[in-house]
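Student: Each structure below appears as structure tokens.
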Structure P
Amino acid sequence: MRQNFFAGAVVVAALFGSAAMPAQAQTPTIPIIVKDTTSFYWQIVLAGARQAGRDLHINVPELGAQSEADIAGQISILENAVAGKPAAVVISPTQFAALGKPIDQAAKQVKIVGIDSGADSKAFTSFLTTDNVQGGRAGADALAAGIMAKNGGKAEGQVALITSLAGVGSLDQRAKGFKEQLAAKYPGLKLTADKVADGQATTGLNIMTDLITANPDLKGVFASNLIMAQGAGQAIAENKMQGKIALIGFDNDEKLVKMLGDGVIYALIVQDPYRMGYDGVKTALMASKGEAVPAFVDTGVNTITKANMSTPASQALLNPKVK
């Protein structure tokens, strides 16, 4: 599925490059640039953007690198997209510091709408995102609940945080919220390991395996994005630790939903990426026409456990349509 999806993204990108049209043309073009076209999370974002294109009768080229770690690749994609003279651009920056100046430059030529993650720039016309600090707080609350469920009702013991990449605005904010909430509400939970990986699920697997080995009293882990949750969940399943360690993941795909149903993951903190994609494109179109748009939109965060995962609201977030 991922290979076919990426191929489609490349075709759309190629078409955009050869058939870009000025902003004043009858059918506007608004490219959306995501962090990673191969990830299920970003496929959902793109699905929302694609539907907005259909509903609003605009061209929405789907662009992005094959890895969230490809910062230079995303900068190049942004520069090429702006060179095509679109009506506006929607982008989720891969790295806070590195994308600041490229977005500043791009915004001199076209309206830029940010989604999901921030950048070191004040040039966004509008920004749509999860409140990631609140997402981190929700992760701490869910972790405490999971530990209590596995630990006789006590929110006590050693916990760990696994972050996918350093310097990513959304991930840094989740870590901040998580740590603040632990300190404020759960004095019995001690953060004894704060690990930063390299964006690869295998690294998340290795980190989690090492944590299990080195910390026999470990009670819970917050893996703050989809890739790290995949790796951590695999390690917990392979070591049969789901009865002892409460794992909280962030975002969702088929693997994580299955782990949630199987009890390997206690809870998932879920965003609304479809809305980000759809409303990001809609907002960009409004901005390109000179209409007033909000400077910031909070797209919400939800905690989904095995107990509530079958509700219609949860299913709409866990199993969105991506075609």
Structure Q
Amino acid sequence: MPTVTVVIPTYNAIAYLPKTLESLFSQTFTDFEVIVVDDGSSDTTSEWICNLKDERLATVLQTNQGVSVARNKGIAVSSGKYVAFLDSDDLWEPTKLEKQVQCLEKNPDVGFVNTWIKTIDEQDNILGIVKAPEAEGNVWMQIMEENVVLCGSVPMIRRSCFEDVGVFDTNLLSAEDWDLWIRLSAKYSLALIREPLVSYRQNLQSKSNNLEKHLFYRLKTIDKTFQSVPPELQYIKNRAYGHAYLAMGWKFLLQKNYKSASDFRQQSLQYFPELRNTYSYKRLGLLIWAKQWLGDKTYTWLRSLVSKLRKPLVAN
């Protein structure tokens, strides 16, 4: 039996899937099985996968039912001691599995392992390194307020945990991963590897960039969570709403909708006024102003110039 099961849900992602699997098969840790769940793709995904020759690879075909159903199907047929999810447009660093397995083997009290991430564009260019919040151990209260696992392709989870907390909620068509991390953190410790071991693709066609839908299900996840939270912790609910609206501001910024980005930034304060003192709130405001008044080309040029000027200073 393999140590790790890697579940890859995919839907019409043939443009990215080959590189995703290349990053998987380049792992330094090789004791894994791969379950690709083709969620009713209408492109050439199924034909391409059939031509792959690796005994660790299995394919499950299903009609289009969404990523939660696809991931749950992968969990159901998995046999690994640990389970990791890899979205079909994201990439892993070669040591990702190795370091997460080592962490779980050394820490039997840990249920799942988080890492930092890099963000990349549709051409694999690095947009930045995102250091996840420095959250580890008992993170239940913190993760209810704001998702500290920044990408579904990041965590490795003990398979036994699913028997205790369940799998992905198929009623949530977005933010379904956050819902699972909340349930996991209520009973298990989270470990953090402080390295960017996952490249998270910022794809404007992804479900998290269908902004109205994403906000609806993010708020629904918050409501679901706080149905069972004790009264003395209900104050966290408004904080979670505030973070949700601020996150929407960032997403609208990426889509260059600066008015909506500003509106959602301001709305976040209605639920959590203390956000005005955070780095994320202040930086979003600065970027909205800079891109509105300087324009994208001038802003990009200035950013590149500042980056070039900083390099000699860092070297010294």
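None of the figures in this text is laboratory data; all of them are computed from the coordinates on show. Owing to the predicted nature of the structure, the values given are computational and were not obtained by experimental measurement. Cβ atoms are built from the backbone, for glycine too; each structure is taken alone.
Student: By the measure distance in nm of label points 7 Å out along Cα→Cβ at positions 98 and 234, tell me the structure among P, Q with the highest figure. Working shown, then result.
Tutor: Numbers: P: 2.3; Q: 5.1.
Of structures P, Q, the maximum of distance in nm of label points 7 Å out along Cα→Cβ at positions 98 and 234 occurs in Q.
Student: Which one of P, Q has volume of the Cα convex hull per residue in Å³, for residues 74-129 alone, as calculated from the coordinates, equal to 100? Write down the numbers at each step before the final one.
Tutor: Numbers: P: 61; Q: 100.
Label of the source structure: Q.
Student: Continuing with this model, one more query. 0.50 is what came out when FRET efficiency 1/(1 + (r/R0)^6) of positions 146 and 202 (r between Cβ atoms, R0 = 25 Å, to 0.05) was calculated for one structure; which of P, Q is it?
Tutor: Details: P: 0.50; Q: 0.85.
Only structure P yields this read-out.
Student: Now for a separate question. Can you rank P, Q by FRET efficiency 1/(1 + (r/R0)^6) of positions 186 and 274 (r between Cβ atoms, R0 = 25 Å, to 0.05) and just name the one with the largest value? Walk me through the intermediate numbers first.
Tutor: On the way: P: 0.20; Q: 0.50.
Top value of FRET efficiency 1/(1 + (r/R0)^6) of positions 186 and 274 (r between Cβ atoms, R0 = 25 Å, to 0.05), among P, Q, belongs to structure Q.
Student: Of the structures P, Q, report the one carrying the highest value of relative contact order in percent (Cα under 8 Å, 6 or more apart).
Tutor: Values: P: 20; Q: 16.
If we compare relative contact order in percent (Cα under 8 Å, 6 or more apart) over P, Q, the biggest value is for P.
Student: Using the calculated result 3.3 for distance in nm of label points 7 Å out along Cα→Cβ at positions 82 and 210, pick out the matching structure from P, Q. Walk me through the numbers on the way to the answer.
Tutor: On the way: P: 3.8; Q: 3.3.
It traces back to Q.
Student: Out of P, Q, which structure matches 15.4 when mean projected area of the Cα convex hull in nm² is calculated?
Tutor: P
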